[in-house]
1. Assuming 22, 15, 9 is semi-axes √(5λ) of the Cα gyration tensor in Å, for residues 211-274 alone as calculated from a single structure, say which of 1, 2 it is.
2. Thinking of 1, 2, which structure, once FRET efficiency 1/(1 + (r/R0)^6) of positions 51 and 91 (r between Cβ atoms, R0 = 35 Å, to 0.05) is computed, gives back 1.00?
3. Out of 1, 2, which structure matches 13.6 when mean count of other Cβ atoms within 10 Å over residues 123-130 is calculated?
4. I have 2.9 for distance in nm of label points 7 Å out along Cα→Cβ at positions 139 and 171, calculated from one of the structures 1, 2. Which structure is it?
5. So volume of the Cα convex hull per residue in Å³, computed for just one structure, reads 137; which one of 1, 2 is that?
6. If Kirkwood radius over Cα pairs in Å, for residues 27-74 alone is calculated from each of 1, 2, which structure is the one that comes out at 11.7?
7. To test your reading of the models, identify which of 1, 2 gives -11500 for helix-only ellipticity at 222 nm (-39500 (n - 2.57) for each DSSP H run of 4 or more, over all residues; to 500) when calculated.
8. Work out which structure the value 16.0 belongs to, where mean count of other Cβ atoms within 10 Å over residues 19-26 was derived from one of 1, 2.
Structure 1
Amino acid sequence: MNILITGGAGFIGNHVVRLFVNKYPQYKIVNLDKLTYAGNLANLKDVEAKPNYKFVKMDICDFEGVMRLMQAEHIDGIIHLAAESHVDRSIKDPFTFAQTNVMGTLSLLQAAKAYWESQPEKYEGKRFYHISTDEVYGALAMTHPEGIEPPYTTKASSGQHHLAYGDQFFTEELKYQPHSPYSAAKASSDHFVRAFHDTFGMPTIVTNCSNNYGPYQFPEKLIPLFINNIRHRKPLPVYGRGENVRDWLYVEDHARAIDTIFHRGKVAETYNIGGFNEWKNIDIVKVLINTVDRLLGRPEGADMDLITYVTDRAGHDLRYAIDSSKLQRELGWEPSLQFEEGIEKTVRWYLDNQAWLDNVTSGKYQDYYRDMYDKR
């Protein structure tokens, strides 16, 4: 197969590209990325020389460019990860989020439709896989059985046990209720993907995933930002009282799920991907402080005084919790790491790769290959 992966220089994307390039040497993997601030080709230095890998600098909103690329590379499948993804940035600049996440997705869909319908086999053997977010579902309440204080263990629809702060979960059947410009843009793109299946018969799949963490995440997100701040003993800004709850998934587990769904998922289906681990933001911060302090040889918890409570984010959803029962039941996927294991691996990676983190926080990473691609 010839597979186009969009946003492959980003956080989740680089793990998916690496997995596919190494696992499927018989595939051609084309990584399309605009290289905005969150795209970093240094994330892929270990695969850039592989014979089955190719990088193309391009904006997914460039319909003509995407069309030419699909024709030149004979693209059979698309794994669409390219997106603006930071909620705070979406609040400040919703236009950019609508442009990239909605119009960019539509550009890809239209290019795929035009190219695949021009082929003798049309949609046979083709696949358009769109990666989305659990934030499209809105928010869940913190409810728990009488007399039991959260977090506690509960069961999802398949019987899978969750570390949970409530007895309700996002399932594939829930209606969308996005609350931020980011989630609204992703919800719209999800609808376009499904509409292209229903209208044109395009073989599409949508997945909605919980919060990812792990190596190579851009340090505007909570976990890498706070690891870096603890390292330099800078303030740790926590929204409100840190009571908001998120379900966390190690990024390599997400990449494995994408691999499974791309190859074995059913066309026109939606699959939720979650880690079965809910944590309050403030509890994550404390785990990070204890872990970083211990690994740096400081007294454990010595940097708790770095916690600084700040005004809450506008429209801040209280709780997200994914029910991945369908994915587990139908395709056999489940997360390999619990949160404590994943956090230990993640903190160690950032501390062992301080040059990468310093290059990103300083902006030097943007010089990597910039001249080479800008001159083309």
Structure 2
Amino acid sequence: MRPRLNPIDRLKINRSSSVKILCLRLRRIGDIVLTTPALAALKTSLPGSEIHYVVEEPYAQLIDHHPAVDQAIIIRSKPGLREFLTLLRRLRKKHYDVVIDFHGGPRAFTITLTTPAARKIGYHLPLKHRFYDLTIPRGKEEHPIHSVENHLNLIRALGLSIPSVPPLALPEALPEEREKVQRLLKQHSLQGTDFLVLHVGAGNEFRHWGRENLLLFLQLYTKEGLPLPLCLVGGPEDIDTASYLLHNLPSRSTLPIINVVNHFTLRELYYFFQQARLFIGPDSGPMHIAAAAGLPLVVYFGPTLPAHFGPWQTKAIILEKNYSCRPCRQRTCLFQDFPCLRQITPAEVWQAVQNLLHEPVDTPWRAEENKG
């Protein structure tokens, strides 16, 4: 165990000198995106710092070439023991001044534990907190703290002030990635045309709105007639859902529903969202990418709470049901059919889309909770 630092010790960072910092958030999309304001604040407060960031390969595009990150250290999602030990030896040789564990999981904890540094900062988690110099609480259900604020508090724990809270920020698409997206936009006659985006997937089944709700929403969209194309987005796991939706839509619909599921890398998706007008979907990684792109959002929340993971610094209408079992650990559902999310009706989502398109609201804005 490491001796705890007192409040004076934590201020002993020479802001004018070069400070070498290792940041850890190995996965997933939304969790990594929500660390980016803390990265910007860290770089602003310590402009001479050298910031490295350990991230797993599927999510590397969210960090590689990030303006606040000097080096992305990319590892496989499930490295073998020899590969992981090689990483630990590599990090030991870099002589970091500070390690910031944004993650708190077993692998990130092991990296923090074995990497020499004068300052090790992390969350106050059972047993693990004894091995950090400074820890902060993540917040509790009765006193929620947004994930972005949690990460910013880790930066503040170093004695650094944050006069203004940064927005989400992701690496911009490379020229060839922008060209690919522009070709697709041209192919579907979306160049210079407003279009909306519907995320047909989710991080897991607990956050999935369900095929029936998605289909009913698309039927409303095509029947009621917003004169705007709607693009379906998602990952490889959502290909079957997109096919189901398109197969079951009325063929007489004159509004284009365009399937771009599994068409984009993460950077390309970010650039694609920058061309769109509005995002519709659940609490998910793509939702946070859309927020980083500055899109207005209609978001439906189920097992998670907006107070923890809501859209950051963008216009949003949030739909949720007031079930006493929220938030949950997303292991089992007491009701078996996820009513906290799936009882949000397509009509409610459709109305929220119209409100946000025609009556823009200040950010953030939350629809009145519906009692479940």
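Readers should treat all values here as calculations from the given coordinates under stated rules, not as data from a laboratory. Everything numeric here is computed off the predicted structure, so don't read it as measured data. Cβ atoms are built from the backbone, for glycine too; each structure is taken alone.
1. Matching structure: 2.
2. Values: 1: 0.20; 2: 1.00.
Traced to structure 2.
3. On the way: 1: 19.4; 2: 13.6.
Among 1, 2, the structure yielding 13.6 for mean count of other Cβ atoms within 10 Å over residues 123-130 is 2.
4. Answer by label: 2.
5. The correct label is 1.
6. 1
7. Checking each candidate, the match is 1.
8. On the way: 1: 16.0; 2: 23.1.
That value comes from structure 1.
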